[in-house]
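Visitor: Okay, got some structures for you below.
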Structure P
Amino acid sequence: MALSRVASFAFVACVLFVSVAHAENWPNWRGPNYDGSTTETNLPDTLNLEKNLAWKVSVPGRGGATPIIWGDKVFISSADDKTKDLVAVCYDRKDGKELWKTKIASGDNSPRNGRNNMASPSPVTDGEGVYYLYGTGDVAKLTMDGKIVWQQNVTKDNGPLTINWGYGSSPLLFKDKMYITVLRNHGDDKSKPLDSYLMALKPSDGSVIWKHVRPSDAVQETLETYATPMPVEVNGKWQLLINDGEYMTGHDADSGEELWRFGSYTPGKQPDRRMVVSPIAGGGKCYCTAAKTASPIYAVNLDKTSKIIKTSEAAWVDEDPQSQPDCTTPLYYNNALYVMSDKKSELIKVDPKTGKKLLGLDLKVKGKGVFRASPAAGDGKIYLVRVTGEAYVISAGDELKVLSEVATGEGSEAIGAVSSVAISQGNVFVRTPKTLYCFKK
């Protein structure tokens, strides 16, 4: 009898250990692996507002920021519809109860061209503090209980964020630095053109460790990026990948020094090729898309040692104009690359070694919008949100198949659901312009 109890206890302990071992936080926009994926298991096959909705809560207002999760806390960034303030908000992961709401800034939080607003950058956390950045240039560190540790505005010493649709790059918290990219046009004063830069801050007090000016011979809007820097390890050293509409560059994560440059991938110095899609890495390569649709997707070998890498030296190029994303960053999951085509509303599985299209899933539906939120994946499933508020669960593997679709009824082409799905602790989080939903299996 005693042995039976011991065996039962051991079994339960083993199950709990396995559950804990596969529970991951979602500490930044693209998740724990910086590629949209997680090792989480036991995730829902179905998103249903009646059967497996753990909770839902009204959010203060719109924002493209993805929910960030650490343990039992869920953080979002929002532009408050009532007060017009830019706010940081924290909810209890277990029941959706609002734990705190902290005002970071006020003033210009209006939408840009009807879509983007000042709460587009996603927060980031290391479990000790949570960091917020807004399109106004305001950046702040908060305690996990919502108290402001430090706050500043990056425009004070560096000039305005001259970006046509409003600043949207998320901060990156990596090792002992917080990185902010500002890739912008030169501004209106031709006698004093603004430069673009990559900046590293000290997380403890917000002081500037270094600022690396990133030159580019792109013109006007092609200088701009809404993309987020991505870390990748190359030969035992960490690099940061950043991109504008003309070039992708690799930078030393310690110093900001530019190590290599890929491009130009915008022929003829076109003035309107702003970059939305962030670079991503996996399988010894990094992947970037030229700006806007009908532009190639490139794969670059990360073991390249030359300072300048021409587009002709790419590992592969996908020039199919129907494949390219305009806003959605690809997903790297289980040694495959998944690209969400804006033009066709098609999810495409690509061989990351060759660029060959392996599978495709047509998600184009008359009367429903495009996809601007990037795909996320875990437990053999891909989660996607359409601007018109439909959320999907899709099998990821030998077949791409819709397992579930739920219509929230919240979103439109003009004011869309553009926040990417977050996955953590067995939960799937979907944010629309009005509501934050938490689903469970």
Structure Q
Amino acid sequence: MSTTKQQEVDYGPLFRLAGEMGREADLSGLLLMILEKSRPWIQAEACSIFLPEEETGELVIHSAQGDSTPQLGTLRVPKGQGIVGTAMKERKTIRVDDVSKDPRFYSKADEKTGWKTKALLASPLLDGGECVGVIEFLNPIGRSAFTSGDETMVEYFAGLVAAALVRIRAHKAALERAAVQRDLDLARELQGGLLPKVFPTREEAPGIELFARLEPAKEVSGDLYDFFTIEPGKMCFVVGDVSGKGIAAGIFMAVTRTLIRANAVPGRSPLEIMNRVNAQLAKENQASLFVTMILGIVDTATGRMVYGQGGHNPPILVPAQGKPTYEPAGGMPLGVFEDAKFGEQELHLKPGETLLVYTDGVTEAMNQAKDLFGEDRLEKAVTGVADLSPEKIAERVIEQVEGFVLEAERSDDITLLAIQRRK
């Protein structure tokens, strides 16, 4: 039989196997299919697929020998060693007719399995410029060594195997991303459910009007706002900003909010509440996160308030007439030191005055040139807004920030809480 005819006979099984590989959606199933069905096609005693481990770079061996059951991931070859390591490094097919004469051969694999390798053909699994593994055939059947025709077909087959591996990995990654996205969506919904959306009516708070808004930069926010009646005529309000981003910051935010509500009881001042919350956060803070905070208690009839400061951005007071001014900053973040010290301020809102509490996502918002929105722009944004409601003031600030940032990626959450003394 001529070489040409032999190749024609052998390509049929190759194409059928390629079709089966294209339908396989599981990595283990794909490896088993290749190991079991390619060995008879190439007429070799054994077949192995070597896939690099991401953490160590070691090549994990998946093999089939003779009539025995294929073994997945049973042995490893150190990174860069053996003929397979060379094939992977040099991105080329290597044929060895007698491994006993090739110093690159990694004999320890034979020693561990009891197998006797005589000749081999190793071909890299290439995806563009990346090598995702190596396929190797051992000991040709019916001939003393692999041929140049074997090399050509194995190189072609290696391309099909690489494509199948990349497809399965991409599919797996897509499923994992979808699962993560579902978890993030659920976390966002749960977190959003913690934030009050119904604001006090005139009957509930005859002397003040309150509005708050949170715009997360990611799916889960590390910012928080809250307000609730602590006793008749007294409302507790809080704005906080947890260090870091993502799920961890979101969980820390939820814990902080829960602790605030648990400790905000009638008769306690903002400082007493913050001291208790801080002690509980700092005691079990394995993640070393912290939260800055403004926490106050406001008289809903008169607009008189006392608020505690925990290393947070200074609130800005918007008068009925005149220029907005920043209140003093003070205090330390919560969650770091059990004996942290916090600042305290008293304020009596006059009719038409608004206290705007915000997170640094406002002042530290950056445009594409990496310029910060800053305190000056925030001051300008709330200048001349005396006739606007708290909601309209918050919307105006967010519009100004978005107009400044434009196409730049938002780097932090934005939270605003405005308390206005009714006229």
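Read-outs throughout are calculated quantities, based only on the coordinates presented, and are distinct from any laboratory measurement. What you see is a predicted model, and the numbers here were worked out from it, not measured in a lab. Cβ atoms are built from the backbone, for glycine too; each structure is taken alone.
Visitor: P, Q: which one has Kirkwood radius over Cα pairs in Å, as calculated, at 22.0?
Guide: Answer for the origin of the read-out: P.
Visitor: Given a computed value of 15.2 for mean count of other Cβ atoms within 10 Å over residues 125-132, which structure among P, Q does it belong to?
Guide: The value was obtained from structure Q.
Visitor: If you don't mind, another one. Which of P, Q yields 2.9 for distance in nm of label points 7 Å out along Cα→Cβ at positions 117 and 141, as computed?
Guide: P
Visitor: Further question: I have 1.9 for distance in nm of label points 7 Å out along Cα→Cβ at positions 229 and 357, calculated from one of the structures P, Q. Which structure is it?
Guide: Q
Visitor: Which of the displayed structures (P, Q) returns the greatest value of FRET efficiency 1/(1 + (r/R0)^6) of positions 53 and 157 (r between Cβ atoms, R0 = 25 Å, to 0.05) on calculation?
Guide: Largest value of FRET efficiency 1/(1 + (r/R0)^6) of positions 53 and 157 (r between Cβ atoms, R0 = 25 Å, to 0.05): Q.
Visitor: One of P, Q was used to compute helix-only ellipticity at 222 nm (-39500 (n - 2.57) for each DSSP H run of 4 or more, over all residues; to 500), and the answer was -12500. Which one was it?
Guide: Q
Visitor: Of the structures P, Q, report the one carrying the highest value of relative contact order in percent (Cα under 8 Å, 6 or more apart).
Guide: Going through P, Q one by one, relative contact order in percent (Cα under 8 Å, 6 or more apart) is largest in P.
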